[in-house]
Structure 1
Amino acid sequence: MLDALSRLRESIATVFLGDIAAVDRVIRCLLARGHLLIEDVPGVGKTVLATALARSIDCQFTRIQLTPDMMPSDVLGVSIYDKASGEFTFKRGPIFANIVLADEINRTPPRTQAALLEAMSDGTVSIDSRVYELIQPFMVVATQNPFDFEGTYLLPENQLDRFLMRLKLGYPTPQQEARVLDLRPSAEPLHTLKPVLHASDIVDLQKQVDRVKVSKPLLEYIVAFANATRSSSALQLGLSPRGALALAQASRATALALGRDYAITEDIIDNVTSVCAHRVIARSSLGASTEKAEDVLGSILRSVPSPV
């Protein structure tokens, strides 16, 4: 198991030359059956990271370049009338794949965003009173630019909640950027990347994640943290029960990725920012700058006694 994950990690790292911790989080998100939102400025490797993950797995991969004029049917598919049979046939859209890269999700209208995120939540697509199952494993990796960029549509809280993790890549270090300039990974290396795992291997690993033990004290620790966010005066919106479930599942995936069949406190703490920060809303103070959700969560986490 560790050998398989190590091969996947190394394959992605051959073309994504940024922080290796970002690669680890992408893999954990996949193992936890979650969806990933990568938010950062253009040109820091969001698309390269997502594409490298898909090309490292022998699976169906589609990329949707979301635009302001895109309709829900462009993502989900459309029913077409067949004159020969006199019936409508459903033409599947790009959402029917194992890994879907939804590029610049906040540049497409809210209606199209909602259609995509509904499929992510339910694992199905409903067209003309028929329900179509999405293939497994199924993961959406969405990228978006910061909200202060022109031509972006803000994702509402209930849609952000559909993403297990939100990741910010940041700028590379000078050493990493020098490697990028030398190797130019977005050119030839990315297109020649070979699969190191099969889609069925990912499904098996996801089942192993479900069997990872989270002890009762750890579950109570997650609940105590969630309740602390709900009663915090620094937060307008605290962590929902679905957020607490996501934190527990991400902790299981982290434990498995590190070779354990049981979770520890550090697995929970390590995932708080990526799993919880986009699910809470920091309260702004009159005359002061808005406190970042990450900072508030860090403060709350330090106030909650951890299991011995």
Structure 2
Amino acid sequence: MRKVGVVGAGAVGAACAMSLALRRSADEIILVNRTPAKSVGIATDITYGAAMGDVTAVRSPDISGLAGCSVVLLTAGVNEKSGGATDRNDSEGRLKLLTANAGIYRELVPAIVAAAPDAVIIVVTDPPDPLTDVARAFAGHARVFGTGTFLDSLRFRTHLGRHFGVAPSAVDALVIGEHGTSSVFLWSSARICGSSVETLLDRSAETREQIEKDVRQANITIIEGIGASQYGIGIVSARLAEAVLRDEKVVLPVSSPQKGFGVSLALPSVIGAAGVERVLMPQMSRQEEAALRASAQHIADASARLKQ
């Protein structure tokens, strides 16, 4: 039986549960929240809709119900809006949430491991890069990775597709590094059916800057409209859970510890039943390499505050 847990029933947790159910990613979904009435309500609501097709069981027990889960999506924590991480001019961005959410992880992760010791834990909470290091430390095992820049890369492809009038699926483009203000756009390797995006853009700096701005601030635009950036990350998280459950060996830009950088950050990674199995270093221009190191330092500086 494919069993997936979702810890945290806020906007993102609810979107994860809904996406798992709609995509039929699992046979059973366990939704856990510190306020049980909320997770019970969400689970019950989804269950009624799921009954229309192939039934996916959606349940809301306490954290012990995670027993037998192969994957746990960890979404609990302070979100961007309530944590004050919605200032477009603040270079810290989501990293403002690290101290508060590290404290929440300190309590939750050991409890998750006690209930589901063999599960792969996927860090969804912002900021996912440094929280991946936090979660691994409290889990005591290496089957932990973060959502990284998977969603950023999809946003990048979407904006490139709009610009060139093609489907996002026709665009091959990556964002790596931090899921945040220092994310790195790999323009040098971006392609549309083999054609270089840089060549097609004729090196238009203005267009590049606008697309990067739109992608970096997409979460804020969404929050300004509906209060939380939830549906995209919910779909992405369900897809990552599927990659683990099916032992797919698919390559996606997720966060895991990178020895060469001293922190967890997102790079193209092979995902299988044990989580991240290996990491592939993409080809980069010198400018992109320098930006990636700067991104790693940005994450490291935020993580250092946890030790003060």
Structure 3
Amino acid sequence: MRAMLKVLDIPAYPVAIYSGDPAYVREEWASPFQFNHCIIAIRVRDDTQAATAITHPKLGRLLIFDATDDDTPVGDLPEHEQGSFALLIAGDAGTLMRMPVTAPETNGLDREIEATLTGDGSLTATVREKAAGSWASGYRSEFRHESRPNYMKIIEGWISSGAPAARVSNVEAKDNSADGRFDLNVAFSAADYGQLMQNRLLVFKPTIVSRRESLFLTEAKRKYPVVLRSRAFSESVRVKLPPGFDVDELPDAVKLESPFGSYKTTYEVKNGELFFTRALSVRATTIPPDQYESVRKFYEKIRAAEVAPVVLAKK
């Protein structure tokens, strides 16, 4: 890539980095054996705005890019390289530099769900997702590198984790790699999604599908730091409620704020439909073991909010 850029009279510099763990390279340990990978820093104009552009005191504006990762477009950087110390190889101007970290909103996943619930608990739904940044890179990697049967199994497994025994009827994936985006639409049905109790109460979870990521922080104590990635997630759900039922119980809305992230949910019933929203934003940070309790409680409250059911009662 440096050779191609040189033909266009665009300066570029190798950047030695450790691929796999942003915390691996130690600033105080001057050794080339810390690095296992090479990416590139491209000289760009001073007014260039990009999530992975940084300013060098001597070389000016540099765009950091991993040309070996075909799932991550220009202007972005793989998650496992963000925030790492890396060595800019540029003669006397060379230095150990902290790699850029993209903002949560850059790595956003926006989801819309439209669903219909029947009186016997059966559900039909359509999920529409628009992914950007690291979310899009993960979706793109699945779509490009898995066979069609395996890809369908991944989608079906994800849907079934929230809606047991779901049957996926349609999957439409659109890779907008030039814009760093990925769109995914899934249609499915799930018999007995809602539980009909005593032929009078119908109970179901408005969190119909999961966020496709898990963070298991269930142990009471932790020996090592918790490394959080920069992510943003928003979801709006509209469920058409079955005729002959009224809402008997709604979960309480939740609003959480912490130094490393925020989370909130809302509920509204209008014209025979339930409107539910949830949003999570996490900033890239490393939580030391002595602060582990704060992050564990944060995610415990999120888990509790996302299993809280809505209860309908027959009129």
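Bear in mind these aren't lab numbers, they're just calculated from the coordinates by the rules spelled out. Just so it is clear, the model here is predicted, and its values are computed rather than measured. Cβ atoms are built from the backbone, for glycine too; each structure is taken alone.
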**Asked** A value of 1.18 was computed for Cα Rg over 2.2 N^0.38 Å; which of 1, 2, 3 is the source structure?
**Response** 3
**Value 11.5, calculated as mean count of other Cβ atoms within 10 Å over residues 47-54, assigned to which of 1, 2, 3** = 2
**Request:** Compute FRET efficiency 1/(1 + (r/R0)^6) of positions 111 and 279 (r between Cβ atoms, R0 = 25 Å, to 0.05) for each of 1, 2, 3 and report the one that scores greatest.
**Result:** 3
